[in-house]
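See the structures that follow.
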Structure P
């Protein structure tokens, strides 16, 4: 990956977003290694929180960038509750 080194805020934001995304992707891959409902729940809750925060940040940009992450957070929460209802 190559990001122009112009020292801008946009570049720094892109690098922080990239590092967060890579870390979360690696954590999510752990679900295939650790077959544990608690681990799955922790990853799901992490994604719900991240999507919720993205929605709050998106409020300053546009309605679409607010409602899409919040919609994803709701979908993740519903699926998490369905998994728990099925296993408990």
Structure Q
């Protein structure tokens, strides 16, 4: 092998090493940005907690809605009774 050939190979190796170094840098940057298993577990716990709270709130809203329906019926009955009593009072007078 000639010196020129060896120099050409060395230059090519240098280029390959530079590309590998650049790729390693990119990979390190990507790894630093990735979530760890602990991060994921923490997020899963938070999601579960929020989910549980949503279910609890939905149940509470359903209870309130049912109570309001019952109250609405009661108010309706009382209103009718009041109207009937007013009519009866007018009739008596």
Structure R
């Protein structure tokens, strides 16, 4: 990920755990993007159903938007997930 990518969770002090969170990612439109995101999500959420990953291409086809609903148990889980997402070269933004 480049230095200008937004990958930090915001307003952590307002979060109450456990919590459901709709994560949204924007990444390069490459064939391996979905598989890389799936692997990261399964690493942190072993019971995650990969069929719940929604991928939508951008209007010009250069990027894909990825959505998934996650259940975080604690803030450490949030930080670990975002660190792995940040390390993925094809992800541009994680919200």
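Read-outs throughout are calculated quantities, based only on the coordinates presented, and are distinct from any laboratory measurement. These numbers come from a predicted model, not from an experiment. Cβ atoms are built from the backbone, for glycine too; each structure is taken alone.
Observations on the structure shown:
- Source structure of the calculated read-out (Kirkwood radius over Cα pairs in Å, for residues 28-75 alone, 11.7) within P, Q, R: R.
- Structure (P, Q, R) behind the derived value -35000 of helix-only ellipticity at 222 nm (-39500 (n - 2.57) for each DSSP H run of 4 or more, over all residues; to 500): Q
- With Cα Rg over 2.2 N^0.38 Å derived as 1.31, matching label from P, Q, R: P
- For distance in nm of label points 7 Å out along Cα→Cβ at positions 12 and 36, the highest value in the series P, Q, R is held by structure Q.
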